[in-house]
Each structure stands twice: as structure tokens, then as C-alpha cells.
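Below: a set of structures, written as C-alpha cells.
Read the figures in this text as sums done on the coordinates, not as results from a lab. The model shown is predicted, which means the values in this text are computed figures rather than measured ones.
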Structure I
Amino acid sequence: MSAGIHHISIEQGATFTQTMTWKISGTAVNLTGYTARLKARSTVGSRTVPSISLTSAAGGDIALGGAAGTITISLSATETAALNPGKYTYDLELESSGGVVTRLLKGNLTVVAEVTY
């Protein structure tokens, strides 16, 4: 399965929440036991430290909705204020409890600069 393409825009200094549902043939994929990670870098293929790194680990910014198949990315206004404005390339990967990794989404992630702060 090839990763879907989805572009994300985050406004610096504003609360950001985006929820999506992973479905195969119209049926939600049960994400119980899965983990998720999203990494964004300013250069495709760069092995440097990612500019943005999110995870579903305890206290992370990604929440998985079990049998509902939902993936929710949430960043507080304080967290988005700390992001550097600019255009990045990202991918979102899910890993099953059995270690199978699926790159679900990829695309551009733009952090739009805040004017009022």
C-alpha cells in the first residue's frame, strides 16, 4: 500500500487538532496495540534531527482511537508557538504490535508564522 498524500497547515501560536480515520475498503482499521509517529524535516531524505517529531507514546501529541480507527494529532498553542515557521516534508507511520510498519500519510507540513504574540 502506498502512503496517501495529505498536506497539513499549522498556524504558529494557535491550538492545532486534526483527526483522521484509517479505513480499508470502507471499514475502520482497529488500531488497538498500534503506535504512531510523525516526523517532519526541512529537506527530503535528510538524516538530521527532525524539525518536528510527534509520537503516540505516553504524553505524546498523537492519540489512537482503537477500534474506531481514528488518529488525532493535537498541539497546544504553546507547542505550536515553539515551531519554526516554514515548509517541511513529513510522513506519518503506524506500527502494529507485531512490528509491521505502515507509512500511512506523507506530504507537506507548513507552519504559518504568527503575527500576534
Structure II
Amino acid sequence: MTRRFVNGALGRLKTGERNKTEAAYEETLRLRQIAGEVAWFKFEGVKLRLADNTFYSPDFAVMLASGHMEMHEVKGFWQDDARAKIKIAADLYPFRFIAVSKQAKRDSGGWKTEEF
């Protein structure tokens, strides 16, 4: 297996590039859009300031058909500061913050969600 270093970190993709889990979740959002549940979504479409020189960019900004905005974070696993950043963002901004992770096929597949 070849590992690649991007932006100085092992396995970190360039801004705007989706990993396999993010690409799969984007397809889920696309299907929800076709079904009329989601009006709009954008990958890395929002950058939120948490403090001086500290920002958080959710994986997906999502506008529901109702007009409500949500920020969706797609995780295979949590890294050190990611959980802290989403909790801080949820305290500072009037959006619903949701973390999603792929469930194993043996557990019915689909997506597991956690709201902040």
C-alpha cells in the first residue's frame, strides 16, 4: 500500500477533495435532494471562525427543503481537535451540527448520526 503525504500530513487531502466516505455521503445528499428533502448542499462551502486564527469548515453545508441550515461533518474516526471544534461551533452558531459515519453492513449499513 502506498501512503501519500498531502499538505504536510499523512493521508490529508487537498482542500476541495473528497475522501471515499465523503463522496458516498455526497451521493446520499444528492438522493435526498432528488426526494425533495434537501434544497441545496455544498462541500466545504462554509468556513466558521471559532476564535482568532481558529476556523472550522464543516464537510457539507446543507439547506433542507424547509429552509433550515445544517452543517454535516463526515467522520471515519475523530482526530484530536475535531470533536472540540464541532462542539464550539455548535455553541457559537445557530445551525444544527450533525456528524455522520458509515455503519458496517453487518449493522444494516447506512449512516449513523450524532447531533451537537
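For this structure, a couple of remarks:
- Here semi-axes √(5λ) of the Cα gyration tensor in Å was derived from just one of the structures I, II, and that gives 22, 20, 14; the source is II.
- Structures I, II were shown, and relative contact order in percent (Cα under 8 Å, 6 or more apart) at 39 was computed from I.
- Read-out helix-only ellipticity at 222 nm (-39500 (n - 2.57) for each DSSP H run of 4 or more, over all residues; to 500), computed value -7000, structure in I, II: II
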